[in-house]
Structure P
Amino acid sequence: MATPPELPIFGNDAKPPKVAQALRRAGAAVVTNVFDDETIERCAAELRPEFEARGKLQENDFNGYKTLRISSVLGYAPASAPLIAAPLVLGVADQILKPHCHAYRIGSATGIEIWPGEGDQVLHTDDSIYPMRIPGVEFQIGVMIALTDFTEENGATRLVLGSHAPHDYFEEHAEPVPAVMPRGSIAFYMGSLWHAGGANRSDATRIGLITTYALGRLRQEVNQYLAVPPEIAMRYDPTVRRLLGYAAHGSSLGHGHAVGGARITRKPENKSDTGLDMWVWD
C-alpha cells in the first residue's frame, strides 16, 4: 500500500514551477495569503446579490441542501477577474496544461457558500465530465480561492492526496485532508484528484470561489458564450477574454462568423470589419 503524500503549503512568494511540481506529486497544493483583504472583500460583495437571488437553485443530493452555489461569476461580478486571472494562477495552469494544448480555457467559475449544518459532500473528481484518460495528461485543474478563512470546522475542501494517480490505497484507505487556509489563499488541485466540500460544524458560513481551467481543445463545462456574452466579455482585458474562450485555439478551432453584420455594436480596436471572426478577438 502506497503512503499518501502530505499537503504542500507555500507562502505567497511561491513560484509557479515549484507549486506545479508539488501539484504533480501530491495532486494538490495550497498557497497562502495571495490576495489582500480589499480584493477579496470587493469580490465577495459582488457575489452577494447573486447568492441571495439564485444561490439555492442548485440544491440537490450532490451539492447539498445547506450550500449556496452560483455559476458563471464573470457574467455579473467583474471583481472576480483579478482572482481568476491572477499571475500565480495562470502561471501554475501554464505549467500543468500548456504542454498539452495551444491554450486553456475556463471550464466553470462558481461561488460556493457552505452554511452551518451542511454535511460532508461525497468524494468525486471534477474531470469525470470527460469520460476518458490519457496517461500523463491532466485535462483540467481546480483553483479554490478562500473568500473566508477555511477551517476544518467550517467545511474546508477535503483532498485525497495522491488520488490523481492510480494507487492501491485509495479505495479502502483514503483519508481526505482539509485544505485549511486563511482567506485570500488558494488551494490548487488536479481535475483527477478525489475531493469534496467539508461539513460545516461552525456557526458561520464558508465561502469560496472555485474556477476550473481545462485544455482548450475540450468542450467547456459551462457554455461561457451564453453565460458571459460578447457585450459583457468585451469589458474584460484580452487575458480574461481568452480564458472565456473568445479566441481561436490554434489555427482551426473556435472561429466565429458574423451573419448579417457584427454580433456586437462595436468591434475591438485594431480589428478589420470583414464580417468574419467578429467575436474571436484575441
Structure Q
Amino acid sequence: MSSTAIKPARPSGAMTVASALRLQHVLPVVSLVVVLSLWEVVGQSMNPLLFAPPSRVVGAFSGLIKSGELLAATLTTVSTLSVGFALAILVGIPLGVLMAQFPRFGELLSPYLYGIFSTPRVVIVPLIIVWFGVGYSGRLFLIFLWSMIAISTSTTDGVRNARPDLIEVARSYGASRIEMVRHVLLPGAVPFVVSGLRIGAERAVVGVVIGEMFLQLTGLGGLLVTSAKSFQTAEMLCAVVVIAVIGTILITALDLLEQQVSSWKRRAT
C-alpha cells in the first residue's frame, strides 16, 4: 500500500492578504509608468516651448544638478518651509487649547481665524509686503499664518470633543487645569491635532511657493518663475516635480502618523 503525503493547505486568508499587499505595491508603479508614457507621447508631439516630455525634463534635471542651482533652490525652500511649519506647530497647538479651555476667548478669536483661513493667499500678499517687506520674514510669516490657523482650529475641536467621563474622573482626583490638559484633553485630541497638521502642511507647501513667487524670487518658486519667463519649460517642470515630491513626502509622513494615531485610539477605546 502506497502512502500519499498530504500537504497542508495554505490558508486562503493569508493568500488574500499577500495578494492585496502585492497589488498595493504594483498599482502605483503601473500608474507611474502609464502616466510617464502618456506624458512622453504628448510631449514629443508638442512644441518644446509649451510642453516638455520626461526625456527633456531628465536632461534639464541633470543640468540643474550639475550647476548646483536645483540643490540650492531646494534647500532654500525646505529650510523656510521647515521653520515656518515648526513655528506654526509651536503656536497653533497651545492656541487651540486656550481657545477650547476659555470659550469666550475662542468666540472672540475664531471669526478672525476662519476669515483669514478662507481668504485667498494672494490677497494677503500685498499686506505682508507692507508689514514685513519682500524678504525672508515675509515668506516665513505667510507659511506660518495659514498652517497655524489649520492646526489651532483642529486642536480646538479635538479638545472640545474630549470624553466627558475621563474629564469627570480627572476632576474627582483633583487634577489641576494643566494636568487636565496634559493627561486628558491633549491625548484625546491627538487624532484631531494630526489631522490639523496634515491640512497645515498642505497649506504650508502652497504658502512657501507663493512667497517665493510673489515676495522674493528665490527657492523653487523663484526657479519656477524665472524658467517660465525664459520659456525654459523643462527647467520649469523640474521645479514643479521637486515641489510635488516635497509635498508628497510631507503629506505621506503625516498620513502614516495619522494612521498610527487612529489605530492607537481604537485600541485604547
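FYI, it's all coordinate maths here, none of it is from the lab. Source: prediction; values computed, not measured. Cβ atoms are built from the backbone, for glycine too; each structure is taken alone.
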For which of P, Q does helix-only ellipticity at 222 nm (-39500 (n - 2.57) for each DSSP H run of 4 or more, over all residues; to 500), calculated from the coordinates, equal -6000?
P
Value 0.45, calculated as FRET efficiency 1/(1 + (r/R0)^6) of positions 47 and 143 (r between Cβ atoms, R0 = 35 Å, to 0.05) from one of P, Q, is from structure Q
Figure out for me which of the structures P, Q the number 17.6 belongs to, where mean count of other Cβ atoms within 10 Å over residues 239-246 was derived from the coordinates.
Q
Taking log10 I(q)/I(0) by the Debye sum over Cα atoms at q = 0.09, 0.10, 0.13, 0.17 Å⁻¹ from the coordinates of each of P, Q, which one would give -0.60, -0.71, -0.98, -1.26?
Q
Taking 1.4 as the value of distance in nm of label points 7 Å out along Cα→Cβ at positions 127 and 215 derived from one of the structures shown (P, Q), identify that structure.
Q
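A value of 2.6 was derived for distance in nm of label points 7 Å out along Cα→Cβ at positions 63 and 231; which structure in P, Q was it taken from?
P
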Match the computed value 15.9 of mean count of other Cβ atoms within 10 Å over residues 31-38 to one of the structures P, Q, and report its label.
P
Supply the structure label, taken from P, Q, corresponding to Cα extents along the principal axes in Å, for residues 103-198 alone with the calculated value 38, 36, 19.
P
